[in-house]
Structure 1
C-alpha cells in the first residue's frame, strides 16, 4: 500500500529530477549520504536539507524546505517517524510533487494528508534499492 510499484515507478521516472533530501549532511557514515550519491548517479539533482545547511556532493544545502529558492519535485525524508509528518506537510506547502519516506519511516496520518493534497507518496522504501529494479 505504501510503496506500490506504479507509484514508485512514477516518482522515480516521471515526476522530475530535483530531490530535496531532508536529513542529508556531510556525514559519510549516514545512509542519506550514500542514497544521495546513488540518486546523483541516476541523474537526479539532490538538494541537502539539514539544520547545518552543508554543501554535500557538490550541492548547496538549505536549513529547511522553505529556504530552497527553486522548485522541488520530490522530498526524500531521512528522519524518524515522529518528525516525518511535519516534513510531509512542508513538502505540500512548497509545492512538491511527491514525498518519499525512507526505510523504517512510517506515518499513516501524514500519508493520508499528503495523498489528499494530491501528492504521490511512498513510505518505508529506499530509492537506491528501487532504482535498479526499474531495469
Structure 2
C-alpha cells in the first residue's frame, strides 16, 4: 500500500489534492498535516512513501526544511507543490533533495503523472504550457 502525506497550510488545497490522489490510488493511505510542527510526529510514527508539500509552511518552511527532511528521512520522496515560480525555486528545491516540483496551477492529470514518476524512481519538474 502506498502512503502519501500531504503538507499544506490551506485546507482546500489538501482536500483537493487528496481527492485527486484517492481517485488515482483508491487503496493508498493519504493523510494531511497543516503546519510544520506536525511533520516530526507524523514522519516519526509512520513510514511514508512520499510527502507532497508546499515550500512555505507555518512554523517551518522553505528549502532549509526540505534539506533537513532529506537528512532525517533519506528514503522519503518529496514532491514540492507550490505557487512559487519554477524559474526561481525548482532547481534549488531539487538540489535540496526534492524528487519533483509542480505548480499548484497544474492539471489533476499532471499531479498524478508527477506522483507516478516519482514513485517509480524518476524525478519530475512541471513544464509550463504555452499556446505559441
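Okay, here's what the table says:
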quantity	calculated
Structures 1, 2, by distance in nm of label points 7 Å out along Cα→Cβ at positions 82 and 114: label with the highest value	1
Answer label among 1, 2 for the case where distance in nm of label points 7 Å out along Cα→Cβ at positions 26 and 106, calculated from the coordinates, equals 3.6	1
Answer label among 1, 2 for the case where distance in nm of label points 7 Å out along Cα→Cβ at positions 74 and 90, calculated from the coordinates, equals 1.9	1
Of the structures 1, 2, the one that 21 was derived from, the read-out being relative contact order in percent (Cα under 8 Å, 6 or more apart)	2
Identity of the structure behind 13.6, 48 (criterion: Rg and Dmax of the Cα atoms in Å, calculated), options 1, 2	2
If helix-only ellipticity at 222 nm (-39500 (n - 2.57) for each DSSP H run of 4 or more, over all residues; to 500) is computed and equals -10500, the structure in 1, 2	1
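None of the figures in this text is laboratory data; all of them are computed from the coordinates on show. Everything numeric in this text was worked out from a predicted model, so none of it was measured. Cβ atoms are built from the backbone, for glycine too; each structure is taken alone.
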